[in-house]
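Below: a set of structures, written as structure tokens.
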Structure P
């Protein structure tokens, strides 16, 4: 089981260079991957940004979101809300100033650690921060 961040989720639903790896990982899992409510917000944000910048059409964004929501509804992901525990852990790491960790990435790392599962991501900065902080990751 893994906690997958938004970079993996988006690559699963939209053709990107990493899509084959995202599909291989998510389709091979025996149990649903963990995602947080943060992932749902980031997916919506990315879709809106891509429509605004002309990378995808509004219809494509609606189709991608519908597929993602259907997968959530059908139990393909285990979605959990962010609680104070995740925010506290993120603050600890950010205040440690040991890596160029970004706010939302700190929350994704906290999700993986608190759920005691490896993080799966395509984000190189996030992978570097995870290594610095001793967070388990899954090589994609």
Structure Q
């Protein structure tokens, strides 16, 4: 479903529909990738289906496969952009009732503590992190790169 047709009941749908600001790195017909406003580490990105689905276990098999594929593509680009040891993939799902995959650059387990998430991150910092990921997505020839 094109993003303009997305129902706007969740915060993520409002971001997807550009009703509130978001810092995007990726978009296709099924999902988007954008920077979280509360990153644990610089480069922390969310992969979110355009269609509102509460829990990842409720995703169709095709959409699940697509989201995880996009998370891998964004993760590969993020690893190159930030030269980190690993890319973590976390699905928690308590904050917002709209499935989202956390793609997190990591150099240790300490980088995965949601209690360490930063708040009030300047938009310029999010945009710079997004720019670095977008450069790597484009260098890899990813069609959905913003």
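Read-outs: derived from the displayed coordinates by stated rules, not from any lab. The structure presented is a predicted model; accordingly, all values stated were derived computationally and were not measured. Cβ atoms are built from the backbone, for glycine too; each structure is taken alone.
One of P, Q was used to compute mean count of other Cβ atoms within 10 Å over residues 45-52, and the result was 15.2. Which label is that? Mind showing how you got there, number by number?
On the way: P: 15.2; Q: 24.0.
Of the structures listed, the value fits P.
Here helix-only ellipticity at 222 nm (-39500 (n - 2.57) for each DSSP H run of 4 or more, over all residues; to 500) has been calculated and equals -19000, so which of P, Q was it run on?
Numbers: P: -19000; Q: -10000.
The correct label is P.
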